[in-house]
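So, here come the structures, one by one.
Every read-out reported here was derived from the displayed coordinates using simple, explicitly stated rules and does not represent laboratory data. This one's a predicted model, so the numbers in the text were calculated from it and none came from an experiment. Cβ atoms are built from the backbone, for glycine too; each structure is taken alone.
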Structure 1
């Protein structure tokens, strides 16, 4: 009877696991890949609305845009100016204004308003900027919209082309709007929002001739002079910046959607960095989180990724965040705040200890190794030591780490010791041991290795459980419902319960058409756990099945109804394009697919997961460990795995027939 029962249970369990084919049931794509590296909405009569966030060093904008059922373009601009602080000067104290201005309303053609001619959108393109091609009868219009890279301004360029067979008279009327905020609501008094056109006048266009004019939406302190802005130069600088991101850390696989989604993730991960009074601060965005840093979004998610792409400003923001967190180290072993806010002038710790020290230790040690800069690593060592010691002091009688909450801040229960915090601490110990050996802190390195071995056993002993029929982890003592964060040990190289955990993650109890539910039976999903799960499953060797789920997720986020980035959550936040989630997507590729892990300031290991139908995959211009190199993974004529390290176009080292390779630079 017992054997019969076990067979029935196994059959039932297997029926609850989705296949990649089932995972790929999706709606008709709204967007297509274009040849220039972006994605294009080809208007086919469907009305559509969406929102996308873009950012520069002095402002961010969320464009709420769409195509109406009549074929015209609509766009409301949600402008955010993080360094214009409002009262109260808290986490959300950025000056924000919603603007529904259409510069085309200032255009007359042959004595009638252009917008009255009836617009028909031809296509919309996203590639780090937004470009909209339309026709108003015989007049073609190209809109180009982007944030200024360095100024507190949204810049827009409008190119009008006469597509008719006779001359057209175009008049662009001078337009300027100004709004002044209530002085009592601003830290620096009143703020002025200005909308103005340049390139106005009257033009006679022969057939196929064009004229261009520009719009600037900016904000400033009332005491400051109006902003001078050359729109064409700002747009060119934005394109140059995007091109620099796309020229480093280039993914080449047989799957064009994965390649393109990875390329887009670099834009969103790197653009949301703001030049505050206390230096560059990477911020999540989403019309709420700016000029501030978090122990999860920045320390844990984004900072370990930045050295891979080699963006100097992103690396500077990471070092600035470590400096800010380090300022809160103390001899009384009180927790470092979860968030440093308001340009570094305040803090937020409203959820108590979320395991923030583990997040910081994990991120700082991984960043230091990946960056490969000895001076930076030495400066980070005290912070790494302090946060690791804080975690050690929080170990409970079971040998795992106590914390008040996890990074979901009480939205879902996490007990008094959760799986996520202990897993982060474990990985931080491993990285700190590697770093300590390179920095000649040998005694500390040995201690961290020993503590990691002990903690790994404690994690399995305390959290291992059968949950809803799966041999996996309980998220905390008393947890009886599947949680998506059971994926966390996989991303830290803890694979003892990998099979049951991955089966649980891909079961209908957690996987949905929108990604993974935070908790089985709920309707809430946060992309961050989906992104961790995909990375961890690849690291654990579940390559073929996970590739199907990754392809589905990437196609949905890149070409579906809400594009082109990873999102925060739903229903909370309306699927905001928070920046650090895009860094987590990129890490599916660097750490999951290629299995790159820095093991020293000039060394790293590679554990690639080459899908069986892919002859090869390459990651070009990787900038870790103070270097610039390519990794090519392929199968030779005998179907053995080959891993090549390429520098200056030449193979510097090749490892064949092994699933793990070690490289020294």
Structure 2
């Protein structure tokens, strides 16, 4: 039987429906808002997966081309591997939902959000979060939800919930906020140097709407929910816990204070191996249980050391940032390069400058578009001392790259100011905590090393949280260990003036406003500290581009002159390119970009184009060429494609019987523009030009 709930949101109805589509899934919901429709399904195995210590959850978001009335491009004409937006949205749905499953629940679980109809509401990803949560909530799968989300933007100083595609173009911030009725669980987005206070206000406004959406899902479950299957977390063998603790507790205490990551991990691995050899037998294989108890002891010791003594694994206090080293210009043939090192995290950032031919073309449900700024993040296995096959970028790499790209995009110059396509590649060479924030810092340095006129340097900092009851400690510049064992991953990037990108995830279902206020201020102080280190290395963008970078010159012409520069079938522009060896790009506004390897070639092309688009000026003298003779005068070309009439009476001070007595076809003559009428017809005078020239010579 079909069940439906409805909530009005910004003048439109948000409708959740179950019982009609995908009825063999454990939970299925169709969410509709305006013309946007998303089908979400949730299915979970009835048995626990053995031999693992993590929750095997998979979330997939898919955009069907038919949802926007399109046929996919390419040879096969069907949807292929997920595009970048689908990967990012899958992560967006996963992150607030994952913490809400019970601990110890290891059944294979999958949520899928399919976009069936795509409108201009700009809400398909938001509906994906709401619909997957609702599908889990009405299913029999154990789930401590619901969770909901909204997008919040700011137009002309006013915050707007779920701005549509037109509104988002003029927003100075774009945030996705997700949470439960009680707390905010995830924030993701970017802004134009937003203050911490404004960010908090945006989150507060968003959370008020999230509460309504959570209550809506609770009503939905009351009307259509299945009885939840029983689940009891695996019991802990107290005897095993005591045995492992007796052998390992003191030695783990010593090991977790070793500052070096690899040395610390090697000691812990050897200790675990030793304990397994002592307690495990072929008849009673309890290696997995020993490992679980060992890891839990390590987690509790690290957390208690921070909560009780304000001391971290590497000996730092909660607010202290690891030593930072910055280098620029380290690669001779690249356009810009930087090596950013913070503790045991090391990022090599390289900038390449290209032309409009290098822009990334994007074909999405919203339509075709292009990107002139790209950041690609790579996390090779050697960066953490592992051996793995190299594959195409995974979800984590795409997500981290997108966060860093958003952080730096806010300070990139306009295309009219800097007409280059810019690509940053970040290769993480070593990692122990927040390589994405190192990418932002390295990317800033590489951009400035390349001479890109960014508005201001950007730095990023990763924050963590340890919370037990009322005890709370916020950590600045977290280690990988603290990320793994902590309760929050909180990344903030920005300039001295404000925030450019923000990402927050929690493992405890959400955090209070008070904790967020504290974390934001601590992050701001950390960001300012890193910005000072960056400015000590390179205070601002270099004045000149690298010698190997292309030179791009721009000029603006009238739109009605574009066809003259292009010529019939592109004949004129091809001729300029062949003659000068440059690349020329003309957009619909009349902005011309000329890319050349040297200034001489570019100037030659500029002169030719100026000659083509130049217009006759009243009172100016030109050296023209006689194109045609008539009884009443001669037609003289004074500019390419621009002729004027030189009347017989204007040929000379003396009386002229025949035009050919003075000029012939092909002659070059000095003429002065004496009239341009409303129709654009030009009258010329040779005698005035000669008289004026004579006066100058005298």
Structure 3
């Protein structure tokens, strides 16, 4: 379960935000840190990029590249296999080719690892390259830069990742995150850095944006960069380019994915274009995605490549589902895996290009930092995704004694290790979290504000479009509505989706969810719920109405902190870490009546609810820890069985006194106050 939070609105110095934008929309801006009109102007009114020459070495890089162009030197653009790296490569390669350069590109295979590597550079050198330009990588390539220097090959680095203490020795190094860089905007992606470098070379921002902003926009969205400031400006301009079908390859890919370029949004790019570009690098060769983006005006050449990327994306989904199914079986066989503070999973034959996506899926399901490791013979590769308040990079650093390589940032990380070290690594993770995080941070679902059904009217919801394009650090606004009464509900698409209506203080709102099937929408008509949802305008037969897009719901006035605390205690007991004896009588069953009430709850649910759903929607009001401990005791005594994660009463359970032997006897012996 996620912890629901809503931001408190800071007061603007003079109330100007509320006066300018109104209580509703102004309240959202305040909660997003836009507390005065100057910040509002910076958010809404970015009309140009800052001077690219403010980036350290940008002028030097432009001169070196121009000199290479003038003298006919052979140039190689060295990219990366993810969406940002591919789009950055496409931008620079296309520009250099248009300038008449003798230019090649090189994108490493995922098996080569991220960034430059010496074997690849040896092949590039053998082909006569005289200048290597990196995009989206290179800032940590100390050894590789030295190799090129010894070969007499010039190196220009363009990157956006955080540099280390030492910079590579090269002719020019353009990275806005350099300590000595004075440019005002630091959160460009690799494609954004290249875009600004080309503006430095051309001296014409409009020309470069009209030619390449669509590719930089895809890279920005794909690399999950914050959509504010210059990134917001680039993406807005890029979306306009896409709508005008500036690039035949992107147009073909959008259409092959079943979308239209006419009203494409940043969300469409994030969920249709970027995954298909990434699928090439994950399962095949990123060069296929690059070739598609280089089909500027050749629709005939673009269409089959776009279809191939869609097929690769479907293959990616199939592989993702296969790995997820194997993980589900592992967890069913050993439930302790998900009762640890950090979930660690490993398996043979899990594609290393897919495990990061699976990792994110497991985190979303269990709301815990997750590590997924792919075993390939004697070697293994891992991917980690984490939550706010728990740094993936710090954990990997602290547990790195058995790793051969690792890297990342607070939210995610990657690493490699010998396969026979997986067990040791797992124990180090458990030990690290036990010693440093006796209480793990809760994964949170943040709503922009608590509001009412009445306040979400057509005028207010239409104003939300002013915040577009949505993306990282500028998400679609979410709203908390409390004490809503379910007025009606119905199944959509054969029960795959759910539509329902809620009323609050006499105002009715229609809501829909494509994530919760009808069988899992438990409130009955007349029940009161709290919900977090997005709000959008629905158009039908020329009429406009507000529609809520449900994210999560709970019974009204649900005791969130109590539930999360009980969940924490249950897992501590499962891990053998003990229990505060003062809590024992509230979290461990003490009498037969408590057991029978929970068993009757299981029978009524008849295998339709998970333990968490029983706690929320079963109507018993039992402490979550007591419910789970009791279910464990029932399972031990063969009184229930789990089907797809849902407890179901056994057909002919044998009567047993659970307090005389087994789990409940042991726990009461260990933790009751009388002891």
For structures 1, 2, 3, calculate mean count of other Cβ atoms within 10 Å over residues 84-91 and state which one comes out highest.
3
When distance in nm of label points 7 Å out along Cα→Cβ at positions 212 and 236 is computed for each of 1, 2, 3, which one produces 0.9?
1
One of 1, 2, 3 was used to compute Cα Rg over 2.2 N^0.38 Å, for residues 244-483 alone, and the answer was 1.19. Which one was it?
3
